[in-house]
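Novice: Just below sit the structures, each encoded as structure tokens.
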Structure P
Amino acid sequence: MNTQAMLREGYESYRNYVNPLVTLRAELLGEPTRITGVQDGRLVEPRGLVEDFHGTQTFGHRHPAISQAVTDFLASDSPNWFPCRVNPYAGLLAERLCTRANQTLEGPRPTYSNVFFANSGSGAVEAALKLARAATKKPRVISLDGAYHGCTMGSCALMKPGMFKDPFGPHVPQAGPIPFGDIDALVEALRGGDVAAVVLEPIQLEGGVRTVSSAYLEVVCELTAKHGALLVADEIQTGLGRTGRFLASENWPRRPDALILGKHLGGGLVPISAMLTSDELFERAYGEHYASAEAHNTTFGGNALVCVAALAALDLLTDELIARVGRVGNAFRAKLASTLARHELFAQVKGAGLLVGIELKPSDHPWLSFEHFGIDALVDQPTIGVLLCHRLYKRGFYCFACGHDWRILRVLPRFTIEEATLDAFVTAVDEELEYLCNLA
């Protein structure tokens, strides 16, 4: 079966055997589902080329250098999985990540010197939770309201209450959110001395592209150190250059005790995530004897193939490229803000680097409600972000509304995107938002 035939048949198989509701949603919204290939990092579908703003394809779909690295590995005679777990490819990648992360940070702070590899962001969050409890011997884990940390039971417990969390209770005990940005709530939570970790995203993506304030960071860094709680930075979406820095947490008052990376670490081709910490914390958690060293494990985490792809991705992630992300991102956000200011449904542009949030005001027009569309279960949700995405799909831009706040579009372009393409996106958003304003 050739590739095109496989794609056609597989589309219907997904509908029948995987998730029919996802297929229905994509069709109703007009998402680019009939993908036929990749061209110059963009998706190809019958309507034309599609620019993907999800954030997993930082270097574009199937970047030649990453694809070649994977191809070369598969053509070699190296094993992919090492039954003794002593994986040289994982060793090389771990050293590379620690060295790169340590270079970004200043001051007399302990260096990152230990890495756990998982297959997903959720898996890396789980590793951080278990590290915290094992190292501190304390039970509580705190997150911030609005968080999105993953879909496993531990990471789900840290989630904002709602459709991504509520159906799966009861949740992991003594793990959950406190109010976002509320310093008094943080002080009270840490006062009892039973907190193993505070887990936070430097910028909450699904929570609405919300940045943790510098005042809050000062307090959380001070109090976690004072009370012996680990500070965990979930940089799955903000790390690896996305904000114009290698790490969004690199200028925090103190280095996070654990750092979580994922998303585009595998170059958009393979699933891999990582949790970085110190030798000292690893020893406290797992250093009792050789068996305890594998108390937390995953069979295929950090296998040779994914590490090869990640090493190739890091080769592309130069300081010059990250500086471009900051420069181009600043200009892009400024142009969005100035261009869209004329619309009554526009609120603001948020974010950093090429991590962008376009906040809209909900429309109160009854014809633009989920109730009007016959989806009673979503009557409390605003439609404006979803409707704008629907309009932008037709213009060749694959955008997404924030998972916890559908008023806000999360826009994460590839790092190499042409500035002319970003200008075309600004024009498209301007015109399509005008269309929606006229309807309202």
Structure Q
Amino acid sequence: MNEINQNTEITVAMVSLGCPKNQVDAESMLGKIAQSDFIITTDIDDTDVIIINTCGFIDPAKKEAISEMRYFAQLKEQGQIQKIIATGCLTQRMGEKLLEREPYLDAIVGLGERDNIADIIKESFVATEPLVHLERKDGFVSDDSARLLTTPPHWAYLRISEGCNRKCTFCTIPQIRGSFRSKPIEMLVSEAKELVNSGAKELDLIAQDSNYYGKDHGKSNGLVKLLDELEKIENLEWIRVMYLYPATVTDELIKKIASSKKVLNYFDIPIQHINNEILSSMQRSDTKEKTTKLIERVRETMPDAVIRTTVIVGYPGESSEQFDELIKFIKWAKFDALGCFPYYAEKGTPAQKLKGQIKGKLKQKRVEEVMLTQQKIVFEKNAKLIGKELQVAYDGIDENNEHIGRYYGQAPQIDGVCIIDNCNANRGDFLRTKVIGTRDYDIIVEQLAK
């Protein structure tokens, strides 16, 4: 087929990889496609067009994306798929080099061309050569309205900004997504109302650096002001803030969260490390002393606050003493949730050129030690919840045919869940429950009478 016949129904499927920001891009593209003449299908192995929305943040994500592309290339050879289109971060990062490496692609689409995806699909059916759409549009902020949600209807992500101004030496995000750009409050309130009117009761705010919101326009406490406006939306029950840069969590933000009936006492604060020499080398503006005071301040203000973090181990030059300092801090802080990643020497980042690169086996050993340390902390914390009552948002039935939900301390897709006994709820209901047990990182609760 070299062109689209008006009477021909073209099916389009999408595989989206990576973080929630990527997921929002995927949902926005699906919304644009749904408004066109195409039919969206979930049958990724038997579709006319497959879109692979890639992540390119670290090497494993790059390998996963390439693996997905090559899988669909085989299906294309067999005649099951006609067009393969790559979008997202890896496409933006590699540019035309991706097309040179994977010549079976019919189009490569950068982040700035996201909203043109329907036209690009049409163009791919008449083009004689692979299409290249990589215009960056660094000043652009995306309108994420009219998305086709891939989350359950009762919760959704609300992306509040694009890009990042931080200069962390290990990170590729500024190269890929450009400088930090806050979305206007009016746009965000409009998007939020649209999501709530479609059934969302929980909105999870996402960005590369959420508490930088508004600073690119010279505004202070921009995130607090945004939360003030979102709180006014009727039928919005839960507001969760993700990705708070530790050095710039203000007293005003802490007070706002503590006093709010809608903003959850949930702090996602990626510290990355705690040794001051490592933090300085990473070009992080936080220090061990600042982070210690921040955790103390949050817990003094909100004893029930849930604090999640991420750390990187095996950063160039990380000594055993510096790693031990991180372990001791984790034991002291008793984070409610923690993700640990080995350092990856990403091409084009300052840290790639540093001396003292650490071997993979040692990095993996350190990851395992961090996670075993954190596992003990989480299991002890979960055990202390037994007997307590929790409000739980009911998410539905999982692949094990169990009823699952989340209390305020569990962010969707990244944290543990509540397994609900005696459940007779509808998806999106908020339930009164009692904790009766634990299972690994999850909590077992029973539904109580209203």
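Novice: Computing relative contact order in percent (Cα under 8 Å, 6 or more apart) gives 10 for which of P, Q? Before the final figure, lay out each step's value.
Specialist: On the way: P: 20; Q: 10.
Attributed to the structure labelled Q.
Novice: Now for a different question. Starting from the value 1.00: which structure in P, Q was FRET efficiency 1/(1 + (r/R0)^6) of positions 333 and 381 (r between Cβ atoms, R0 = 25 Å, to 0.05) calculated from?
Specialist: Only structure Q yields this read-out.
Novice: Next question, about the same structure. Taking FRET efficiency 1/(1 + (r/R0)^6) of positions 93 and 261 (r between Cβ atoms, R0 = 35 Å, to 0.05) for each of P, Q, which is largest?
Specialist: Values: P: 1.00; Q: 0.25.
If we compare FRET efficiency 1/(1 + (r/R0)^6) of positions 93 and 261 (r between Cβ atoms, R0 = 35 Å, to 0.05) over P, Q, the biggest value is for P.
Novice: -12500 is what came out when helix-only ellipticity at 222 nm (-39500 (n - 2.57) for each DSSP H run of 4 or more, over all residues; to 500) was calculated for one structure; which of P, Q is it? Spell out each step's value before the answer.
Specialist: Working: P: -12500; Q: -10000.
The read-out was computed on structure P.
Novice: Here is a follow-up. So mean count of other Cβ atoms within 10 Å over residues 237-244, computed for just one structure, reads 22.4; which one of P, Q is that? Each step should come with its number before you reach the end.
Specialist: Working: P: 26.0; Q: 22.4.
Comparing all candidates, it corresponds to Q.
Values in this text are rule-based calculations from the coordinates and carry no lab data. Please read these numbers as outputs of a predicted model, since none were measured by experiment. Cβ atoms are built from the backbone, for glycine too; each structure is taken alone.
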